[in-house]
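Each structure below appears as structure tokens.
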Structure P
Amino acid sequence: MGTGEREMAWIADQYARMNTTDINAKACVTGKPPHAGGIQGRVEATGRGVQYALREFFRHPEDVALAHLSGGLDGKRVIVQGLGNVGYHAAKFLSEEDGAIITAIIERDGALVSDTGLSVEDVKRHLATTGGLKDFPGATFSPDGSAALELPCDILIPAALEGVINLHNAARIQAPLILEAANGPITFGADEILRQKGTVIIPDMYANAGGVTVSYFEWVKNLSHIRFGRMQRRAEEARHALLVTELERMSADSNLGWTLSPGFKENYLRGAGELELVRSGLDDTMRTAYQSMREIWHGRKDVEDLRVAAYIVAIDRVAKTYRSKGL
């Protein structure tokens, strides 16, 4: 917490100064800016991972039904606690790309509430300018931010401090689905109360793994000494160009009267660059990880929730590694 690209660049630079013969010096730390050995998409990676986790959850109607919800993310009312790097990007992507409605945002000085939805960009700008949420136009401000956690919503995303949902407020939490974007935002006792109420919790060890996943991609990039997409991007564009050219020729020769949709050619011809490949890899990671958890969740009668399922998946993989080595 409290660090960013600048601090990571400082660490990498100092390590390189102290280890002048290490050709992999840039791989000593991740989260660096792209021009200093970092990778595109790292800043927003944890928030993007939250989005991908929720998208995957809502791809499984039976899981959605367990949370007493239906349909997809579009129109779902979301409360976000913490508008830092993780909360900001998660709220931004969910509202702008998935149609979710951010009905409340909680910060240090209180909470903003709006049944019609909050503009995440406007709130972020106001927060940066004034240092708080107070006096934001078009929404109701309450100095009691913790009370906003208990408001009715479809999805609650605690994205800042640990232990914000505890024995004192767990019974009053109304959200049927909670995604832990922060580390340990729900205490052990609160977790038991919520499970008994039927609340579905997407656990932190999975839900906020987007950052470390893209950090792994950055580490791989540093060790390979080549940016993602450099080897295949133009080859993809050339193959796509062949298809588009043939479609245009067929249309002209047969007088079918159809044309390519506006923007299709430009978008289709563009090969995947580093950012697209990073997002693709993150999406794949979040999908497959959730599927591994839900297989245990639904396949074993002694597993009641996703948190236990996540632990079983993780520990089983470690155990298999040890057994394969005869340890």
Structure Q
Amino acid sequence: MPQFPSSVVIREVGLRDGLQSIQSILATQRKMDWIRDAYAAGQREIEVGSFVPARLLPQLADTAELVAYAKTLPGLMVSVLVPNLKGAERAIDAEADLLLVPLSASHAHSVANLRKTPDEVIAEVARIRAARDAAGSRTLIEGGIGTAFGCTLQGRVEPAEVLRCMQALLDAGADRVSIADTVGYAGPAAVRELFEQARKLAGEKFWCGHFHDTRGLALANVYAALETGVARFDATLAGIGGCPHAPGASGNASSEDLAFMLSSMNIPTGIDIPRLLTLRAKVAGWLAGETLHGTLWLAGLPKTFINSSTAATAA
């Protein structure tokens, strides 16, 4: 039997990865309600937005306000995505707990998505680290390696290139690194192999997996990652999200489905699943007309369900 982590953190990224991928622009107050209710349901890590120009992503124009609000909730780790040094400076000024810099291991995707090569992103991380340290900030820097299992533009991405980028991010000063299956190409065997190598390279600094459910394997891939000892996963309420360079992508692992799977494995997440389902219903109303995903909301909790995920609070 594999040795699973004693607890798991589900980092909610729906307010960023989810909302940036749909047409609806959610009112700031409703986003705050989402953060409040997710916190009340036991979620303790939330990616509240991204510091990018409002003209590019008007859905995320209120990120600074959301950081300020989220910081009022005790014990909540507030993270944001930043594409460059300017965005990082805004995140540091806002006192976000963590800023995530996306790096695509696919050269073609990196240029299309970020207008930078992977090595140019790594150089930007070094500048961000220098700025963070000069400011005396405690904001953590996470290098998130996307398209780690393949790319709709380039096709195959070599695992050796993913690991090279990971080592380079750590050398540039990233405090944490993570791996994302941006376009839903991964399967459990590939995840287990790459995550085992990443854990050997980065140790506890490799701390998060991010899986898209494009081909229905997000939860299977989480299971494979759990077998390697990874204990933190990104997910979105109602499985919203996607990637502009992943045609047909159906979004991320669903937060509520993932919490239910972990509960069924007796792995605590600190999440009250019925409360999370109540929030999902509320968000579904706010996003009327948008395509939502996940299956737990449709089938409901089984009569045998015991909310074991709240038996211990995830670290």
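Of structures P, Q, which gives 16 when relative contact order in percent (Cα under 8 Å, 6 or more apart) is computed from the coordinates?
Numbers: P: 16; Q: 20.
Label of the source structure: P.
If Cα Rg over 2.2 N^0.38 Å computes to 1.14, which of P, Q did it come from?
P
Which structure, out of P, Q, was mean count of other Cβ atoms within 10 Å over residues 142-149 calculated from, if the result is 16.9?
Details: P: 16.9; Q: 26.4.
Considering all the candidates, the number was obtained from P.
Figure out for me which of the structures P, Q the number -12000 belongs to, where helix-only ellipticity at 222 nm (-39500 (n - 2.57) for each DSSP H run of 4 or more, over all residues; to 500) was derived from the coordinates.
Details: P: -15500; Q: -12000.
Source structure for this number: Q.
Looking at structures P, Q, which one was distance in nm of label points 7 Å out along Cα→Cβ at positions 14 and 174 calculated from, given that it came out as 4.9? Intermediate values should be presented prior to the final figure.
Values: P: 4.9; Q: 2.7.
So the calculation was done on P.
Have a look at P, Q and say which one yields 2.6 for distance in nm of label points 7 Å out along Cα→Cβ at positions 70 and 286, as calculated. Provide the component values of the computation, followed by the final result.
On the way: P: 2.6; Q: 1.3.
This value belongs to structure P.
Of structures P, Q, which gives 13.4 when mean count of other Cβ atoms within 10 Å over residues 22-29 is computed from the coordinates? Provide the component values of the computation, followed by the final result.
Numbers: P: 16.9; Q: 13.4.
Attributed to the structure labelled Q.
Read the figures in this text as sums done on the coordinates, not as results from a lab. The model shown is predicted, which means the values in this text are computed figures rather than measured ones. Cβ atoms are built from the backbone, for glycine too; each structure is taken alone.
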